[in-house]
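Asks: What follows are several structures.
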Structure I
């Protein structure tokens, strides 16, 4: 009788261990799916970051070109003032 009770307890324990393994496998599967999702999102963010970096570099270059044009315009303005001064002094 004691052997029967021992076998019964051990079989219940084995069933509980089996259920715990099934639960753990489900949790691991869920965790793996979430990690895969996070990996995909991270890859998309890295691609977007690369695009953003390229766009920022292009914007920086455009700003430098605009700054050069502004400098050219300022120099032209000074030359025009000098020409106007020279012309208006001669005609006065």
Structure II
């Protein structure tokens, strides 16, 4: 397999994973709103209206990222190293 073919295959797999994660994250917004863990009554759309939505998104992204970190496997160290490396370049 050539480098070009490998890049294409990796890109395809990563995009498929992102599509699945996106679907899961969309459903988690509704779950977060209905869970009772958010004080909906104190939210004010005129004052700091983005705080609650941002906390929901940040919590969902953090939760979703842990699904791919290979924790508890023999690949954990390698994955962590490569994640940090990629984060520096994007």
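What follows is calculated from the coordinates using simple rules that are stated; it is not laboratory data. As the structure is a computational prediction, the values presented were derived from the model and not from experiment. Cβ atoms are built from the backbone, for glycine too; each structure is taken alone.
Asks: 12.8 is what came out when mean count of other Cβ atoms within 10 Å over residues 26-33 was calculated for one structure; which of I, II is it? Walk me through the intermediate numbers first.
Replies: Numbers: I: 10.0; II: 12.8.
Corresponding structure: II.
Asks: For distance in nm of label points 7 Å out along Cα→Cβ at positions 18 and 82, find whichever of I, II sits highest and give me its label.
Replies: Across I, II, distance in nm of label points 7 Å out along Cα→Cβ at positions 18 and 82 peaks for I.
Asks: To test your reading of the models, identify which of I, II gives 0.80 for FRET efficiency 1/(1 + (r/R0)^6) of positions 10 and 58 (r between Cβ atoms, R0 = 35 Å, to 0.05) when calculated. Walk me through the numbers on the way to the answer.
Replies: Values: I: 0.00; II: 0.80.
Answer by label: II.
Asks: For the read-out mean projected area of the Cα convex hull in nm², a value of 9.2 was computed from one structure; give its label from I, II. Don't jump to the answer; show the numbers that get you there.
Replies: Numbers: I: 9.2; II: 8.6.
That value comes from structure I.
Asks: A value of -37500 was computed for helix-only ellipticity at 222 nm (-39500 (n - 2.57) for each DSSP H run of 4 or more, over all residues; to 500); which of I, II is the source structure? Please list the in-between numbers first.
Replies: Values: I: -37500; II: -23500.
The read-out comes from structure I.
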